[in-house]
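S.K.: For reference, the structures are reproduced in the following blocks.
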Structure I
Amino acid sequence: MGSEFHGNHDASGLRFAIVVSRFNEEVTTKLLDEAQRTLAERKAADVDVAWVPGAFEIPPVARRLAETGRYDAILCLGCVIKGETAHFEYVAGEAARGIARAGYETGVPVIFQVLAVYHAEQAAVRVTDKLNRGREGALAAIEMARLVKRLPKAQRGRARKSRSA
C-alpha cells in the first residue's frame, strides 16, 4: 500500500511572506488583515509583507521572495475589478500565470488569492467577517507548507534522466 500525504493548519515554526497589491487598497487591506490574523492565531514564526503597486506586479516579487529560501510559503493578495476595457482580463490573467509560475519554478507554495471580480460589491462580499479570502489564502498557505515538508525530497536530476531514457 502506498503513502498518503496531508498538510494541516498548524503554522508553528513556519515562515511566510505576503505580497499585497495597493491597487483597490480598501479591499486588499482587509485581505491582508485577515491573513495576518489567521497566521498569528496559527502561531506562524514570522510573516513578512511586501507591498506592490498592482496585481500585475505581484508575480516577480513573489518569485524573488520564494527564491530566497527564507519562506515556507508565499501568499499573494490583490483585487482586480472589471472596468470598461479589456485591461481586467490582461491583468488578472497575467497575475494568475505569473503567480503559478513562481510556485512551479521555485518549488515553494505560492498561493493565489487575487480577487478578479466584475464590480466592487462582489469584492466587498469576499472580505467580510463571515467570508474572507485572506483567511482562506492563509489557511491554504499553511496547509501547503506543511504538505510540502512531508513529501519525499526530490533527487536532483533524477526526474529529468528518467524522462529522457
Structure II
Amino acid sequence: MRDTEFRNVTSVGDLERLENALRALSAEIAEDYATDKAALAEAVLGAQPAAHGLLALVSGQTLGAALYSPLFSTVRGAAGVYVSDLWVNADARGQGLGAHLLAQVMRAGAARWQATWLKLAVYDHSRDSQQFYKRLGFEPACGMQEMSLGPQGVGALIKRNS
C-alpha cells in the first residue's frame, strides 16, 4: 500500500468520509447504523473526543477507515487501543490495507496513550474477518464474556443508585 495516505479525522470533510465508511461497514455486516452526524462529530471532533478516526486514502478515494479509542487494563497493567470499527473497501481487500490501518492505529495509540496492546470485537457470523484477525495474531478472549448495558439500563442503574 505504497501510495496510501493515512490521515487522522480532524475536519468536517474527513468526518464525512469516516461516516460513509462506517455506514458501508454497517451495511456489509447487516447491522443498523444508529449514529447521527452530530453524535459522530461530537465523539470524534468534540472538545473531549471519545473516539478517533483514521482514513486510508489512495488517489483521493477512501479505501479504508478505523474508529478507535483508549482503554486501560489493570490485568495488563497498561493502556490499550480498542478498535470499534475497521472497514476496507471490497476492491482493496486482500492487499494488506487492513493490517496497515491497524498498525497506524497502534502507532497513534502508543503516541497518545503509551498503548501497548490492541483489542477489538468481531461478530460470530463474520468468518472472513475472524480469519483475517487470526492471521495477524489476534486470539479469541477465553474465560470471559463481553457484556453491555444499554441506555435504558444505564438510566435505571443511575436512578436506582442516586
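S.K.: On distance in nm of label points 7 Å out along Cα→Cβ at positions 2 and 146, which of the structures labelled I, II is highest?
M.R.: Answer by largest value of distance in nm of label points 7 Å out along Cα→Cβ at positions 2 and 146: II.
S.K.: In addition: Assign the value 18, calculated as relative contact order in percent (Cα under 8 Å, 6 or more apart), to the correct structure from I, II.
M.R.: Working: I: 30; II: 18.
This value belongs to structure II.
S.K.: Next question. With mean count of other Cβ atoms within 10 Å over residues 34-41 computed per structure, which member of I, II shows the largest figure? Walk me through the numbers before you get to the answer.
M.R.: On the way: I: 19.4; II: 12.5.
Checked I, II; max of mean count of other Cβ atoms within 10 Å over residues 34-41 sits with I.
S.K.: To which of I, II does the computed value 13.5 (mean count of other Cβ atoms within 10 Å over residues 90-97) belong? Each step should come with its number before you reach the end.
M.R.: On the way: I: 16.6; II: 13.5.
So the calculation was done on II.
S.K.: Moving on to the next point. With helix-only ellipticity at 222 nm (-39500 (n - 2.57) for each DSSP H run of 4 or more, over all residues; to 500) derived from the coordinates and found to be -15000, which of I, II does the value describe? Let's see the in-between values first.
M.R.: Values: I: -15000; II: -12000.
Of the options listed, only I reproduces it.
S.K.: One of I, II was used to compute semi-axes √(5λ) of the Cα gyration tensor in Å, and the result was 26, 20, 17. Which label is that? Intermediate results must be reported in sequence, preceding the final value.
M.R.: Details: I: 28, 20, 14; II: 26, 20, 17.
It must be structure II, since only it matches.
S.K.: Compute Cα Rg over 2.2 N^0.38 Å, for residues 26-105 alone for each of I, II and report the one that scores greatest. Don't skip to the end; give the middle numbers.
M.R.: Numbers: I: 1.17; II: 1.22.
Biggest value here belongs to II.
All of the numbers you see were taken from the coordinates with simple rules; none came from a lab. Here the structure is a predicted model, which is why all the values come from computation and not from measurement. Cβ atoms are built from the backbone, for glycine too; each structure is taken alone.
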